[in-house]
Every structure is written in C-alpha cells, then in structure tokens.
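Read-outs: derived from the displayed coordinates by stated rules, not from any lab. In this text the structure is predicted, and so the values were computed from the model without any measurement. Cβ atoms are built from the backbone, for glycine too; each structure is taken alone.
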Structure I
Amino acid sequence: MTIPQPPICDYTNSDYQSSFWNCGKREYEDRVEAIALSRLLPTYGKILLEIGAGAGRNSTRYHGYERIFLLDYSVTQIKQAQQNIGNQDRFYYIVADAYRMPFLPGLFDAATMIRTLHHMVDVPLVLQQIRKVLKPGAIFILEYANKQNLKAILRFVFGQQKWNPFRKESVEFAQLNFNFHPSQIRDWLMENGFVTERQLTVSHFRLPILKRLLPVDLLVTLDAMVQYTGNYWQLSPSVFLRAKVVGNSIVCSSEQFFACPNCCSPNLNNVSDGLKCNNCQHLWLYKNGVYYFRDV
C-alpha cells in the first residue's frame, strides 16, 4: 500500500545551522534542551533513532547507546552532521522521509524527535511510522512547539492575535510551521500506541529582552528549576515529553536494519552502490558513508 505523501519542509542548502544555532545567540535554548533531554531519556540502550537530526546538535548526547541512527530529509544537514561527528562505527547517517521510514519493524529501543514535529502536516502519520519501528516498551522523547504558551495566551486575551491558544487544533503560524495544543499531542500519542509518562516545560525565558539583560547561566538555572512544572501545566513555548510504547508489536531479531520505504520489503541486497530492493527493484544509494532512502 502506498503511503500518501504530505508536503515536506526541506532544509537542504539552507543556512539554518549557522544562522540559527552558530550565530543566532541560542546558547540558552541549546543548554536547557540538553537538560530536558538528559532528564527524560534512559541513559543507556542498544539502538536509538534520532528523527530530524539536522547537523547533529544533539546526536553526541546519546552517550550510552551502542548504535545511533541519524535521520533527516535534508541532504546537506546530514552531511554537516557527518562532518561534525565523523565516521564513527556507532553512528549511521540516513537521508529519508519520516513519513516513510526505511527500517524494519521493532528495531529501535529508543527514539527522539526534537525541533522537528512543528514541520509535520500529518502528525498521526509520522507517529504511526515511529511506533512501527520501535520495540514494545521503547521510549520516545518528543519535543513540540506549544500553542498554549503564556505569550500566546496574553496576546489572545489583549486582542493581539486571532487564533485561540485554548482550542485543540494546530495552528500554522508560517508555511509548514505549526504550533500544537498539549492535549492534542497526548491524544495523538495515545491513539498511536504510546502512553505519556512525563512532561517538562522548556525555554520559559526565551524573550529577547531577558536574554539581553540576564546572564545565560542564570537563565539556564532558572529554566532547569521550572521545567518540573510540566506535569502540571504547559505554558512554555517548548514542551518535552517522554512516551512509552504500549501493546504488542513485532520485535526485530535480525542483524539487518533496513526495509524499502517504497514497498516495506525487508529483502534488500547489498550492491556496489547501495541497497537494491528485491521486491520493487528500487536502488537506494549508499555513498560516502550516507544512506539515501529518497531520490536526490
């Protein structure tokens, strides 16, 4: 069965890494996200999938995992990640579409998706794909842009914005950029085989004036303290949560990792320039340490 293809936000050839992270004065955001990730993700495991890995900003933080698969739709972002991290045996670099996962079912015991969901038009579809490739009991760390943040509430109350932050439907504030209501995210997770275990609110002090006036160490310390309110209310622009796979599913017992994203066949043969599907005959390229599971 062919999976429908929603529109995709492609960061190929963008200067996102340099303009937003390297030169964008985002040390505060990076550090508080690292704290949230360390609080939610199990410290060790066998094989982890990072969805929307970008240039590998978080990838080296998964210290206790034996294998780490970095997946991104952008060719240039994955190449930057490879350049930043290097060709270490435990890292695998994958160019692929998160709506069409190129992996065997039940392969991973953990997955993360940070600063990526806000580009997803069809959240249930991508959650279905993530659930399919996770083992029973696997942990999924999800970050999403929160529609019901304090700034949006105040703007709505004082008539500065039209959309209602209390309504459950997502809002597209720019093309292929979405904010989500926390209860909608939890509902989608539950409907697709996850149970939400813990929530942390992050980046409470993202306002430019606070970042100009207060030292970054102080902002990080304050944010780390108030992150724990996330289980009670979600009023920050960013929310991290830990979800767990529930129910029965296939557990991958093979040393093989990949399945054809076109036809889902696990029968892929190694050939000189990549992996060839025995079922649909599509050739998926492997070049300079990068697997290409989309046509580029």
Structure II
Amino acid sequence: MKACAEFIEAMINFFRLSSPPMKQTLKQIIPQPVWAFSRDTFDAIRRIPQLPAAYLHLWRRESIKRLTELKNIHKGKRAFIIGNGPSLKQTDLGKLKNEITFGMNRIYLAFPEWGFTTTYLCITNDLVVEQFVDDINALTIPKFIAWRSHRHFSSQLPITRLPTFVYTTYTGPRFTRDVRGRVWEGATVTNLALQLAFHMGIEQAILIGVDHNFTSTGDANKTVVSQGDDPNHFMPNYFGKGVKWQLPDLDTSEIGYAFAREAYRNAGREVVDATVGGKLTVFPKVDYNSLFV
C-alpha cells in the first residue's frame, strides 16, 4: 500500500510539473493502463477541493433540487438539440416551435427572428458567461450553467432567478445518466445537452446545427479574440469582433458523442443527426424534414 501511495504521489507531481512535450514523450513510453490509472487518479485528486461547494453550496443545493424535479420529466418524448453552426441558416426552424428544444451558448440571438425561444439553454464555456452574463440574466427560460461560472452571477439575485448550476468537469471521461452529480463536458456544450436530455427521459435526441466543422484553425481549446464577423456560427455577430472564444476540440467532442451514442442505445433510446450538411459521423443521419411528416 505504501508503495502504491508513493507511486500515485509521484505521478501527481509528474502531471503537475511536466511540460506538454515531456508528457507526450512519456505517454508513448508508459504502458497505456498505467498511464490511464495515473491520469484518472490525478484527475480525481485534483477535483477534491471542488467537492464541498459543488455539493453543499446553497446555489448548488437548489440546483440539485431542481434537477431532481426534472428527472424523467420528458420520458418517452423526443427533443431537438440545436447547435450553432451555419447550417441553421438552411434549416426551417419554424417547425420546432412546439417541440422540446435545447439551445446552447448564444442561440438566444436568434429568438427574435424565430418568434419563439428554446425550451432550455445550456452553457459550459466560462468565457461565454463572463462576457454575456447580462444577456443570460435577461432570459426567462430554464438555464443550465457550468458550476465554475457561478462567480459571474450576483449574490444579490433572488435564488429563483439564478440558473441551474451543473457540476461539470474537463476531465474524467464518461456519460452521466443522472446529472445531479459530476458531468463530463466532453469538449462541447452539446455533450452536456445530451446528458441533460437523457436525465429528463428523452427517448430520441435529434441534433441539428451541429456542423462539426470550423473554418478557424489552431490548437484545441486555445483562447482567441475574434477579429471580425464570425464565419463559424449561424450569425456574424455570434462571436463578433473583440469577443474572446476558444478554438474547438473536435477529437475530444467525438469521444463524448460516442459515449452518448452507446448510453442511449443501451437504454433503448437513440441519438440521430439531422444537421444539414454536417460533418459529424458518430450518429445515424436522418433527413430533417422527414421528422415532421
């Protein structure tokens, strides 16, 4: 046991202090099971300081209560999970007015044009909350926000006006069937929406606007500042000039999508992709218009 503890401590120090190139080199040398065990142990230990507030803070306790009330609330129904890709401009969104819908990030920019709001809004990216918290506060629909972003909300707000905070993490890959606990983000807010939909009992989750294709390139998760109109989303001012945003990590998001596909299948449910011209290949494709025949 002592030797095991010493090994874990050594690996924690390694993860904490090593440079990225060194980590990549050693990852190629160390056997995969040993690497995975060390990484997962480090991730779990690193999360320990977050745990008290993530479960005991007043706002989180209220959020857990709300999530309990939402368990299986839409059992057996279908829902549309709406990404923010340019393909939305080629999609007849008026068909969704009476559907259960999960919108993400700045989808609310389209609400005036659509004439209706999404049923729910999901946000995991802290930069989105930091820069647009006033917009988010003004929305009256149920909002699900990553717990790490709670610091952007005023303690003067009545608790009834606060969003529902979900304890999400960047590490510890898995699909969570009950979102009252820890939820892995899988590098995209779409993965949070899929887990929320499962928690609510959704039988068929339908993706639209999940283009899985960006014209902007660079290191995954790197923070950049937009220099002009946004070509990667459905409106040019989505992440317009001067807005900070993070470049996508499509590889990690696909890992999360694969977890979601299998979790839904194992429960006798399904995720399908009705994105017009989307590049994602993880889920079965369906024609969007055929869903309304």
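Where is mean count of other Cβ atoms within 10 Å over residues 140-147 largest, in which of I, II? Please report the intermediate quantities before stating the final value.
Numbers: I: 24.2; II: 19.5.
Looking at the calculated values, the largest one is I.
Could you figure out which one of I, II the value 1.7 for distance in nm of label points 7 Å out along Cα→Cβ at positions 156 and 180 was computed from? Only structure I yields this read-out. If helix-only ellipticity at 222 nm (-39500 (n - 2.57) for each DSSP H run of 4 or more, over all residues; to 500) is computed to be -11000, which of I, II is the source? Comparing all candidates, it corresponds to II.
Comparing distance in nm of label points 7 Å out along Cα→Cβ at positions 164 and 196 across I, II, which is largest?
Details: I: 2.0; II: 0.8.
When distance in nm of label points 7 Å out along Cα→Cβ at positions 164 and 196 is computed for each of I, II, structure I gives the biggest number.
For distance in nm of label points 7 Å out along Cα→Cβ at positions 60 and 260, the calculated result is 2.4, so let me know which of I, II that is.
Numbers: I: 3.9; II: 2.4.
Clearly, the read-out refers to II.
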